[in-house]
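**Student:** Multiple structures are listed underneath, in structure tokens.
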Structure I
Amino acid sequence: MNHRFFIDAGLAPGNTLALSHDEQHHARVVRVREGEEVEVFNGRGASFVAKYTTEGLQIIREAPDREARMAIHLAMSIINLDKFDIVLQKATELGVRSIIPLVTDRVEIRAERYRGKAERWRKIVFEAVKQSGRSVIPTVEEPRPLDEIVTRDGMKIIFDAEADATPQQPGNAVTIFIGPEGGWSEREVQLAREHGCAFERLGIRRLRAETAAIVATALVAARAGDI
């Protein structure tokens, strides 16, 4: 059962639901056969096995739950758009619930370049969800200043090349922060400490921002048993 389809509706066994035009086209391209079992998800946490018919998808039973038990929110400094696309794809595959582009003191790219990219990002995230077997579509926020995001409630981990703190064991939810390649400013470090952020580093080598985002996400997910 390799084929997955998206239906923006409530899913329950016994229902027969029609595919959208795009998903009908996908079914033709991959040559799904009448009566073949496929998987259907709604992007809000429901995923079911269904039978493909000419009338639509007949929902049969729940599919295995592949969603992470811990909600990971990835907040990373604004980077080159092409590199950010890669982070979106890989972080989605790794199970993040949201991605937040950060405006930081040492960022080298203007936040305006990120404006109007919502549809592009939605497509990248959607395809990654579909490919990875997830049932929840993560959100991608508009660029936010670090000063705003760092005040949010919950566990927060700042990844910093200069940190030497003990690795943190996350609970049910965590926000992880990835800075620009120039590092965090002294002001940002102090602000993060004032708001209860833990500090960690990713090994002995300096990583590019996009690499650090993917490694940090995988590391935190692994600690929670989600990899």
Structure II
Amino acid sequence: MIRRTLLVVVLVLAGCSAGRGGPAITLTATLTTPVDIDLRWEGAEPGTAAQIAEFATDPRGPWTILEFLPPDRRTYRHPDLMPRTAFSYRIRPVLGPATPPVPIRLTAPSFDVAAPADLSWAAPRSLPGTTGNGVPGGAPTGLLAEPRTRDAILLTWTDTSSDEEGFLVEILPQGAAAWSVVMVVDPDITSVGVQALDTERTADIRVRAHHYGTPSGTATRTTGG
């Protein structure tokens, strides 16, 4: 799958990025059952566009991303954990400007045509003439979403930022209340393929030049069992 593979590979690396400024988030972790831990937090860094819940089995890391969350979320449950194990958590804000939304309209049924074997066009790449001469905090421009298969689109844009830590691809399915992060790609990337799920065949999509804010303090709990 185009987007799911990229998401898993890049998210683990993203958790290691350094934050900026002082922490604005206060996090608590509660052992709700012997193998379920509930996270609650207060506060938010100004300009937060999304949040990341991360965990580690050593409070020094390495950190693994559990999920991207909307900026107004203040709770998260980590369920069905390994017994008698210490789990550390932190919440990391994600900041940065996004393109205006672009519509996705994949009207053909997802089962009517065989998927093409060659998906080389979907690999993340930097297109000539779409990077360089950026400014700090610049928003991506010129986003295009081109259907390329029955379920996938090619996204292209221009990078106008000089300080992004990467780009988020975000989708808002028709009728959904909040945007979801479906992919993270490296700095200077300006072309990538995205696979739409059945619920995303009619949706809006955007790209955000992001950087990571300062994470919360670490909260640690040990499971029972």
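**Student:** When you work out relative contact order in percent (Cα under 8 Å, 6 or more apart) for each of the structures I, II, which one comes out largest?
**Tutor:** II
**Student:** Okay, moving on. For helix-only ellipticity at 222 nm (-39500 (n - 2.57) for each DSSP H run of 4 or more, over all residues; to 500), the calculated result is -8500, so let me know which of I, II that is.
**Tutor:** The read-out comes from structure I.
**Student:** Given structures I, II, which gives the highest value for distance in nm of label points 7 Å out along Cα→Cβ at positions 69 and 85?
**Tutor:** By distance in nm of label points 7 Å out along Cα→Cβ at positions 69 and 85, the leading structure of I, II is I.
A short reminder: the numbers here are calculations on the coordinates, not readings from a lab. The shown structure was predicted, so the numbers you read here are calculated from the model rather than taken from an experiment. Cβ atoms are built from the backbone, for glycine too; each structure is taken alone.
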